[in-house]
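Asker: Below you'll find the structures, each written out as structure tokens.
What follows is calculated from the coordinates using simple rules that are stated; it is not laboratory data. None of the values given here were measured: they were computed from a predicted structure. Cβ atoms are built from the backbone, for glycine too; each structure is taken alone.
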Structure 1
Amino acid sequence: MNDSLAAMVPHIDLATVDGRAQLNALRSLLVSQSSIISPESQRRTIELFGKPLSPKEVVATICRDIHDHGLSALLDYTQRIDRVTVTPQTLFVSAEALASAQKSVSSDFLDAVRRIRDNVERFQRALLSHDVTVLLPGGGSLSQRYLPLDRVGICVPGGAAAYPSTLLMTVVPATVAGVKDILVVAPPTPFGSDNVHVLATCHELGVTQVIRAGGAQAVAALAYGVEGIHRVDKIVGPGNLFVALAKQLVYGHVSIDSIAGPSEIVIVADSTGNPEFIASDMLAQAEHSPGSAILLTSSELLADQVSKSLVRRLSSLERADLTRDSLERYCAIVQTRTDDESIEIANELAAEHLLIDTRDPEATLSEIRHAGAVFLGPYSPVAAGDYAAGPSHVLPTGGTARFFAGLSANDFLRGKSVTKLTQADLSDLASDIKMLANTEGLTAHRRSVEARFDNL
């Protein structure tokens, strides 16, 4: 293995003339991942559609076919893309298969699932929105009431690995919110809806509807509805580029969580940061492949120590080749001029995961405005959030943490206001209502108030 540090993880020095330009180039590259596909994906696109369509064109074609042709199109795309024959009779995983999966996995696995479920449930219940009522002087009231969504669809990836954790981080918040009808879609692959750990987790969480389909075609089926699958109110969960683009396309027909790209971490560290811990967190993101990890530090010594640790630790990883590729293409060690500059850039990047390893993490956090999820101190690795701590790991990426938040139980609620006025309350408001109605030229609005006092 080539041990050249610079060759593996790019070093960016913001004190140099082109330092900022290098950082901006890396940011642009990460954002552009929303439209780039591999040569193999391009080959498959031509094989499936007979021409080199862009990812957006592929998704538009699939969603249109699902909308127009329903179940037959869903089964056809499942056959063509996943190379698995699914029939109307085998589209849903049977109750027997779900129960059998739970019996086939280890008790240690089920115990872990139950503990994590309890952790997530405890956190999600604590932040759940509750009805609010404000009493008015005239005896009326203003209320905000919350009801759960009727039906939600949850996307679970099934390409390179199995993800029971995604079920825990999506199903449990939806359940806490009170959603009664939860549909899980996962491709019919060994890592998807044919995976015993995925199915066992579904059974343990009370999910009874697992659909053996994935990709853009599953998103479209959830959004539009097909024979045997009623349309849902919201679609959440991670997926590849085509899943993300499909969620974007069907938004408006249904609600979605966000449009996520490759996983990412930004680490803000000063001279007290632990280089071994920091390197291990960078590798954890890079092994997603693609995955981005950016260290921001003003300490030249720490930057050098992290570089050495990355090289040493990489060789022991099972996905070393894929991880190295991410390190070379999407990661960087950024030498800032001051600790304040590290914080400034972290706010600009607005990363999915922000890890703070400084002398006073709480003080550093007080200067942070933009991050999907924050991890404070040396013993709060991102993996704890990914798997077990409690907050959902479904988070905004690509700088969208400036305006999106991570998934929570509240995303499965719909709020509605309830206005209950007495005659006295309306009388108190009447002059202001009439003033604005006259200003806007909406006389019927004014008259709807005046009518209630005509006989007085």
Structure 2
Amino acid sequence: MSDVLSIQTIYCRHNDAQEALNRLRDKLSPGGNIVSEAGRQRTIDLFGEPLSPQQVVEKICDDVRADGLAAVLEYSKKLDGKELTEQTIRVSAAEFEVAHEAADPAYLATIRRIRDNIVEFQQAILSEDVGQIRENGDTRIELRQRYLPLQRVGICVPGGAAAYPSTLLMTAVPAQVAGVKEIVVVVPPTDFGGYNTDLLAACHELGITEVYRMGGAQAVAAIAYGVSGIRRVDKIVGPGNLFVALAKRHVFGEVDIDSIAGPSEVIVLADETARPDFVAADLISQAEHSPGSGVLITWHEPLIEAVREQLMKQLRLLPRGDLARISLLDYGALILAKDAEEAAELTDLMAPEHLHISTAEPEKMLDNVQNAGAIFLGHYTPVAVGDYIAGPSHVLPTGGTARFANGLCSNDFLKRSSVIWYNEAALAAGAEDLRLVAGKEGLTAHSESVDIRLRK
């Protein structure tokens, strides 16, 4: 574990600090380059040439578009080692019931409590129709913004290295709150995925009945384009590996997507009141996603070495400590800022997925930060509460995209339309302005569509 001492330390008094931060941000961006050597070799074995991840995704998506379910089943065989059929790719009602009956009652009760937390928060922020009436004498104009739920939504739930019922909750429940009637879940055909009884029991508890055992780019393509037995969806949400992220980007336009997610990440903003063991635990909690990034930014210099010592101590004790250690070496940093103001500026530059403000006055620090997917205030609000139980969705923008993107919420499953009504007097009152602008643009038929209604 001694190589944890090699986690990069950036002192902002050095001229190269900005460059170092830019390099770290670029490594975490959704550029499609984070893939292991083993992954590259597997690409050669499967496709006969060293295709880039983007090329792999394009080939898989094109094959699914052309050959439909047959291509999905073939890729499930080649990539996941599973012999599936049109009948076995979908989880049956009997399988849901068996999984639910076998589940630990305490686990199911936890699922219900978390669901209730999510419902309470997502309902509170849900958009409602907004109307406006403009009246002046005989003229009357009625304007509305109407919100309706999407009809059919696809959810990607990972299932490679672990089972993720939390992802199911944080994606499906906001959609249900929005009123989405058809929720389609795709999950890899693995022991942690489509054959995981805890996950299937959670689906049953939430009333989700359409679950398919397929993962990777082929799953994204199947629900984006539609294949035999699986109708296309309107939107795809949920995290996944690099190939899932690139596939979502590839099919965007055919369907809507939530984001193009990269490695999980956290910045901890900490002052002299922060406990080093708490900070180290926060950094490791995101790094253990492997890949995952943990960055400390502080203006209290003694905290740097104290956190480094805690990292070494805690990594030795954790089952996924070796994976987290590699992530911290590749995507971690301990940064010493000049003061709190500079720390806030550096945070906005990185625009992290998770920001934990572990200071004496976190609300004051919050006022100086704009770019973050989710923000956790105080010494006793670790990111894990947002990952699992609080209520806001844990599906968040990564790779610096939090400077313009938002975390998933119930409103993302609504489609809004403007609704406009003019009476004849209102049309006449606005006609001259309309004619002037239409004339400037040379679109005379626009004017005529008004004039034909006003001629006596």
Structure 3
Amino acid sequence: MASVLIAGGRVLDPASGLDRAADVAVKDGKIAAIGPGLARPGVDRVINAEGCLVTPGLIDPHVHLREPGQEHKETIASGARAAVAGGFTTVCCMPNTSPALDTPELVRFVLGRGEQSAARVFPVAAISKQRRGNELAEISLMARAGAVGFSDDGDCVASAGLMARALAVVKPTGLAIMQHAQDPTLTKGASMHAGEIALKLGLGGWPRVAEEVIVERDIRLNRGIGCRYHVQHISSGETVAILRRARAEGQPVSGEASPHHLLLTHEACIGADGLGYNTMAKVNPPVRETSDMKALREGIADGTITVLATDHAPHTDSEKALPFEEAPFGLVGLETALALYIEALVSSGVIGWMKLVQLMTVGPAKLCGLDRMGLGRLEVGGPGDVTVIDPEVKWTIGQKDLVGASNNTPFLGRKVKGRAIATVVGGEVKWEGGR
């Protein structure tokens, strides 16, 4: 295996608090040394990181890779290529595939495919059989097979009884339940945020309370159980407040924010000409209002939200060309997330670089138990997963930047700053470019 020297960068490792100018040497798939002026003789490849940030490999704990069953939208291999192009060395894929990831065999299938891909890929397994919310899946067996968490993402575990049983069964595994918080009885026929834009467009409205009541219910159910509980893709400001109170009480709860909920409001659902509809901004849960966006940013700043996750959800052009009510929810995010997080959080002054890297490494690693593998940090002897970020490079998001199988995003044409210019996974340079 080739040796790599990442030279002349600013090394940021939130797990240890390291923030200094240094080189990082990677050899035999591991971090061999971190320090200034490391020797170059015998090194197979040198990456010039002058003016760049050198961080642990970024981790996305919430992506949809569509395999098995929907390979026309994305495959594990194509999704992994998109990941490394965006600076992510590890992704955790959701179970809403066809069939759902609800057996140990399918968990092992994903792990096997991941071993052949550009990024590390770990499966989040289904909570319920076929994700139908009626009967628990084989929780313990899937945990032993290598699942890194449990979710019925794409659908909520709507039954309080089933959720209580799931919390009790998942707790001994040490893994987290990741809830897609959406009361289906409150969102039937809804396709965007319930507000003045939905009324203007004549579309069914999706109220904030559909998210909030599920989170409040689950936290109450978990008080006597103590399972690790995580709220996916938070969209409502009140959900942030609910989590803040629960964390203050010492409950083992966490939450995540996605780029689109930090940058877009429901106005994005209006067509570019001010008329018609923009299905690229149709996401689940929906983008909401400025007050929600502000609350999410505040939750990130004060530590209520500990994870950033893209909710990368590929769809074909023909699907997104359907009428708004019929078009699928979701957008792709792996290639563009880093620049969008920089815009929403660092350039705006909400947080600094160290905190941003923490939310994209330490937080996701802890959520999915990947910290036990040494992922999410830079330390000598640890995995050789490194991301090199140029914080100043300016670029415009275009089709050519989307290397996955789909390109459904409302951010095409957006001018942004900062991107990954090299991604090293297990000591191998999987991506280099963008400068």
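Asker: When distance in nm of label points 7 Å out along Cα→Cβ at positions 229 and 285 is compared over structures 1, 2, 3, which one is greatest? Intermediate results must be reported in sequence, preceding the final value.
Answerer: Numbers: 1: 3.3; 2: 4.1; 3: 1.5.
With respect to distance in nm of label points 7 Å out along Cα→Cβ at positions 229 and 285, the highest-scoring structure among 1, 2, 3 is 2.
Asker: State the single structure among 1, 2, 3 that was used to calculate distance in nm of label points 7 Å out along Cα→Cβ at positions 181 and 365, giving 4.0. Provide the component values of the computation, followed by the final result.
Answerer: Values: 1: 4.0; 2: 4.8; 3: 2.7.
Answer for the origin of the read-out: 1.
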